[in-house]
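Just so you know, all these numbers are worked out from the coordinates, no wet-lab data involved. Only a predicted model underlies this, so the values are computations on that prediction, with no experimental measurement involved. Cβ atoms are built from the backbone, for glycine too; each structure is taken alone.
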Structure 1
Amino acid sequence: MRNVSGLTDANQNAAADESKKRRIQMEILILESDIRKLNNEKNATDNDVRKMTLDEERIRVELDKKKNYLAKVAQENRSKEDELRALRKKLNLL
């Protein structure tokens, strides 16, 4: 009986070890999958950040152009208003 009992215990231990191995292998696969998913998300986010940085530079250049144009238009407007006032004074003097 002891041999039979010993073999049964050995078989149960081997089965338990196989079960543990399968469980660990499954956990490894799940973790590897999670890591791949996180790496893909990281790469996508990194690409988005790079694209946004380029967009930010483009927007900054466009903004500077618009500010310069606005300053130029404002100066021209002041000049035209000064010229208009001068002409109105001349007209009033006549």
Structure 2
Amino acid sequence: MKEPAPGGDQYLSSADTRIVATWGAESSVYCRRTGDTHLLSILPAELLAMLPAEPTDLGTVTARMARLCAQPVTPEWTTRIRSMLDELVRLELVDRLPG
């Protein structure tokens, strides 16, 4: 899978739109914007929690998650993070802003 060019999509998640309860390796996330509650495993929950309030590109998000998880940044890791972001966008927990 090809990496996006610089200036690609940006991701944004505002903490004031959700309430998170965590226990063990799972988190329950209530989205005030949609009224939906979602159950997330640990990695997507960590990804959601570490997204800053300002728009951030995939490369930056991938590098931050790699540091958090002591994981090297590889094409497979980038694909995994992109896939999680896509799912969080689908759930309306994260906004994708076209680059």
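-37500 is what came out when helix-only ellipticity at 222 nm (-39500 (n - 2.57) for each DSSP H run of 4 or more, over all residues; to 500) was calculated for one structure; which of 1, 2 is it? Working through the options, I get structure 1. One of 1, 2 was used to compute Cα Rg over 2.2 N^0.38 Å, and the answer was 3.22. Which one was it? Attributed to the structure labelled 1.
Here distance in nm of label points 7 Å out along Cα→Cβ at positions 25 and 49 was derived from just one of the structures 1, 2, and that gives 3.8; the source is 1. Compute distance in nm of label points 7 Å out along Cα→Cβ at positions 33 and 73 for each of 1, 2 and report the one that scores greatest. Result for distance in nm of label points 7 Å out along Cα→Cβ at positions 33 and 73 over 1, 2: largest is 1.
Quick check: 1.00 is what I get for FRET efficiency 1/(1 + (r/R0)^6) of positions 9 and 81 (r between Cβ atoms, R0 = 35 Å, to 0.05), calculated from one of 1, 2. Which structure matches? Computed on structure 2.
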